[in-house]
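So, here's a batch of structures to check.
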Structure I
Amino acid sequence: MPRIGGVAIFTSFLLVSLIYFAAIAPGAEIAQGHWFGLDKKIVGIWLASLVVVTVMLIDDLKGLSALVKLFFQLIAVGVIIASGIGIDFLSNPFGPAINLNSVYIPVNLFGTTYHFSLWSDLLTAVWLIGMMNVVNFIDGV
């Protein structure tokens, strides 16, 4: 039986973060990049979350194949990575941290050049998709 709990989680997260940005921190400078006057990272999280919650709602109500869900998860992860969120380094208990930003790939989209970090973005994608699917597997229990 579908529980559609993700809609409640997404709605509460969106409302609380909107209240924060509207009431508690109006005009606060969050980071260098801004979309629509907001930090591009939070907008990326909102957009990716909207994609995931919409697809999972449709999956709960009608059922989707694993490939369709994976496709939309890749889109959501792409939005997250394009907004500048990623795993930049790994802690190393035996020495210095391992820098994952050693190889960059320039990509020109709509006249803007983005520099994607090969290892950082790949690890971020694998981690996020893995965690989304782990939560989805647990949801059925």
Structure II
Amino acid sequence: MAVSERKHWKQLYSEIVATEICCGCSACIVACPHKVLELSDFDPVQMDFNSPFDNCVHGEDGCSLCAMACLRLGPALDVIEESVAGRRRAEDQPEGSYRYKTLARATDPRILQRGQDGGAVAALLAWALDTQELDGA
């Protein structure tokens, strides 16, 4: 894919943020090497004064890391699968390549109510912090 065809902040903003389907996960902010994105009211905002709010000079120059980090923008799953699993999924594998599946959700009602997708990761993190398996996250 040519650099000019890559999605960047302009598409991320118009397709995800402006349409209010951004989940506020901050993946784009963490991925931005130019440190021009910040979170405001659970939405990423572009803080580079050299760019309009809905575009980015770095994206125009070929940077697309924020867009590639956004799971809602539609990452290139075939590229991810090939690099992680060493192959692309078969047509009869809509869930992708895996070694085994574990379905889980939080049992703590507070985490279950606020957690995304069942809160399993938040529950594991809370347990690890409570039991001092982790001292920070």
Structure III
Amino acid sequence: MSIETMNVFPMIHSITIDKENNLVTELVQDINDVEGVRLNLLESVATVQMYERIKFYPLAPPTFIEDVMGSFAQMGLSKLITISDNTYHDIFGYPGCTRVWELPLILRDQVEEALVGYKVNYDSETWEILEITLLED
């Protein structure tokens, strides 16, 4: 058994901004608790393993970080990766912006600070999820 640890930050669903005061008043992430993180990781592992069974990875075997986290999990491995995600977000109160990285720096910093993350221990050989805990600030 080879136990590895990673920090994950679920992707952003929506942000509410008070533009007049340059404040992020609400941040909603796609996954909101330890059980949600566990379910998303288990689904992502199952998807990669299914693709491996049908020989989708002919040149090299899949890896946990690149294939599970990079392709299927709805989480980033850092706050920066999560706020840099190129998918559209619901951003209320700041017309014209649909992605976090389009916001002014003062608001991006607040979004980054507000992200909730989790510490995940997993077996890098079997990809078993061993423990998930909320990251402390």
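Values quoted throughout were computed directly from the atomic coordinates according to the rules given, and no laboratory measurement underlies them. In this text, all values refer to a predicted model and were calculated from it rather than measured experimentally. Cβ atoms are built from the backbone, for glycine too; each structure is taken alone.
Quick check on the output: 3.7 is distance in nm of label points 7 Å out along Cα→Cβ at positions 40 and 104, derived from one of I, II, III. Which one produced it? The read-out comes from structure II.
Given a value of 16.7, 54 for Rg and Dmax of the Cα atoms in Å, calculated from one of I, II, III, which structure does it belong to? Going label by label, the one that fits is III.
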